[in-house]
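Next up, some structures in structure tokens.
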Structure P
Amino acid sequence: MSFIVDSYSESNKDQQYGFADFTKRIGQSFTGKYGILVSVKFYIEKTGSPTGTATAKIYSHSGTYGTSSIPTGSALAESSPMNLADAAESMQLEEFVFSGENQITLTKGTYYCVSLEYNDDGSVNSSNRWAIGVDGSSPTHSGNLYTYVSSYAAQASDDLIFYVYAEKTGPFPTHFRQ
């Protein structure tokens, strides 16, 4: 049975960030809980007929949590890809599943970064695009949003709509309990 490691509800969405030729990654820093990573959900939609795929990735954290959080190093885990042609035409939570060696063990109290990454096939334009839900007016998540164009940039005034799920394996030692 899975549980929510960390999240920021879609009820907070008041704007969206679009993916384009220049923006390939959008993510959020979050705090881990002990468990095996199983999936991530993002609040996304498409307009027109974008193609290509997107994957969720988990990274180690660098920077000051909640202010200047950005990923560091190679991805610790990568989800199965989602075909963007299958995305809904209105904002919906879409699940990205981690399996096999990508089901990493998260550590309680450790900061991580979760990204949604677009694998550009050249189809995204003003008529065919996709976007992800964001809270840009009154963000309250303890982490922060970040984007990637040619390098990572923290957006401390925004929070991404996301859910990270893990599965408990037990029995847990006392010092690992939630």
Structure Q
Amino acid sequence: MKYAYADPPYLGCGKLYKQHHSEAMIWDTPEAHRKLIESLAAYDGWALSLSTPSLKTILPMCPADCRVAAWVKPFAVFRPNVNPAYAWEPVIFRGSAKRARFDPTIRDWVSASITLKKGLVGAKPLGFAEWILRLLGVTPWDEFVDLFPGTGIVGKTFEEEKKLFRGDLV
């Protein structure tokens, strides 16, 4: 099976990533997100991170069988004059692997604090990366692609879990 995770610059937030990527500003257009979603059809399952304000724009672009999960942040950034705080982020996902009755039930939410001082706005924590893999039902035999690697935590987590499963940690 082929799975993908996409964490592009959030709609309207391209300026936060200009120093990291010359084409960051294209993500300020809904059309860029629409094209990304269309490209995700090449995968058996996928997950897409986005901001709460952009959910109403991006979700209608997705296939009807998509679901919305939540990354809940017990420790989040509280901005002046933003109340209530944005303390969760949606994750749209599609095509998670079928599970047997005896497999553990995966929640459609995870509680994981934000990361600090990673050098990249929006860097995901380890607990989030582990949850994305479980949410999709990714196994060590699957192909998994982190389309916007940023700090690389999601792809690294997949590679480490493959090593642990096979018992070939160096």
If P(r) over Cα pairs in 5 Å bins from 0, in percent, for residues 30-77 alone computes to 4, 17, 31, 23, 12, 7, 4, 0, which of P, Q did it come from? Q
Highest-scoring label, criterion being distance in nm of label points 7 Å out along Cα→Cβ at positions 86 and 110, among P, Q: P
Taking 1.4 as the value of distance in nm of label points 7 Å out along Cα→Cβ at positions 14 and 134 derived from one of the structures shown (P, Q), identify that structure. P
One of P, Q was used to compute Cα Rg over 2.2 N^0.38 Å, for residues 54-93 alone, and the result was 1.41. Which label is that? Q
With relative contact order in percent (Cα under 8 Å, 6 or more apart) computed for every candidate in P, Q, 25 is reproduced by structure Q
Computed 11.2 for mean projected area of the Cα convex hull in nm² - originating structure among P, Q: Q
Rg/Rh (Cα atoms, Kirkwood Rh), for residues 6-45 alone derived as 1.03 - corresponding label from P, Q: Q
When helix-only ellipticity at 222 nm (-39500 (n - 2.57) for each DSSP H run of 4 or more, over all residues; to 500) is computed for each of P, Q, which one produces -6500? Q
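Where a number appears in this text, it was derived from the coordinates with a stated rule and is not lab data. No experiment lies behind these values; they were computed from the predicted model shown. Cβ atoms are built from the backbone, for glycine too; each structure is taken alone.
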